[in-house]
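Asks: So, here come the structures, one by one.
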Structure P
Amino acid sequence: MSVNFEQRLNEINAKTRMLTQRYQYVVMQRNEALERLSQVSGELAAARQRIEELTRQVDYLRMASAIEAVDGDIEQSRRFLSELVWEIDKCISQLSE
């Protein structure tokens with residue numbers, strides 16, 4: 001009976017060690033995944049900020065090219081500027097209401 005008890009105890013100890021090792025491995029994998037997630041989140045935030053900056057630059061360039069008199073078409077540029085001023089005035093009046 002004593003031998004059977006010791007054998008059973010050794011089996012339980014072996015299984016406990018195995019489960020402990022597996023748990024430590026899972027915890028390590030989780031920590032690595034969390035670290036990678038944090039890194040990727042930072043990269044995503046930087047990429048979003050860069051996209052916003054580039055979008056703003058594209059808008060400025062579009063506006064600058066629309067304002068620029070191409071082929072001497074100053075009248076079209078004036079109309080465009082007048083429309084912009086009108087839109088701005090409209091927005092200002094809506095904000096002041």
Structure Q
Amino acid sequence: MSIAIYILVMAGVTYIIRMIPFVFVRKKIKSRFIKSFLKYIPYAVLSAMTIPAIFYSTGNITASAVGTVIAVILAFFNLPLIVVAVCASISAYIALIFISL
């Protein structure tokens with residue numbers, strides 16, 4: 001029964017968050033500042049959820065930092081996402097092996 005309550009609360013909160021802009025913003029947004037602010041919100045939220053997970057995923061912050069540095073370098077050179085992810089994972093794993101020796 002508690003899972004059904006959790007799902008209902010989650011659905012209600014999600015609905016309210018999506019409904020609020022439609023209720024309060026009736027006209028088209030013309031402000032360049034607000035438009036640019038709203039444009040970058042998804043990236044900020046994704047970063048806020050992903051970055052902590054990156055550094056605590058291996059159990060060792062140093063190995064995670066190595067993987068992150070490799071990912072940033074490879075992404076800087078516009079390599080495909082799968083290449084960046086695989087190389088970052090492998091480098092974090094190898095760093096973890098060397099750290100644990």
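Asks: On distance in nm of label points 7 Å out along Cα→Cβ at positions 9 and 41, which of the structures labelled P, Q is highest? Before the final figure, lay out each step's value.
Replies: Numbers: P: 4.8; Q: 2.3.
Going through P, Q one by one, distance in nm of label points 7 Å out along Cα→Cβ at positions 9 and 41 is largest in P.
Asks: Ok, one more. For which of the structures P, Q does the calculation of distance in nm of label points 7 Å out along Cα→Cβ at positions 57 and 73 return 2.7?
Replies: Value 2.7 for distance in nm of label points 7 Å out along Cα→Cβ at positions 57 and 73 corresponds to P out of P, Q.
Asks: Tell me which structure, out of P, Q, gives 12, 16, 15, 12, 10, 9, 8, 7, 6, 4, 1 once P(r) over Cα pairs in 10 Å bins from 0, in percent is calculated.
Replies: Details: P: 12, 16, 15, 12, 10, 9, 8, 7, 6, 4, 1; Q: 13, 26, 22, 24, 14, 2, 0.
Computed on structure P.
Asks: Quick check: -34000 is what I get for helix-only ellipticity at 222 nm (-39500 (n - 2.57) for each DSSP H run of 4 or more, over all residues; to 500), calculated from one of P, Q. Which structure matches? It would help to have the intermediate numbers written out before the result.
Replies: Working: P: -34000; Q: -29000.
Matching structure: P.
Every number in this text was worked out from the coordinates using simple rules, so none of it is lab data. Since this is a predicted model, take the numbers as computed values, not measurements. Cβ atoms are built from the backbone, for glycine too; each structure is taken alone.
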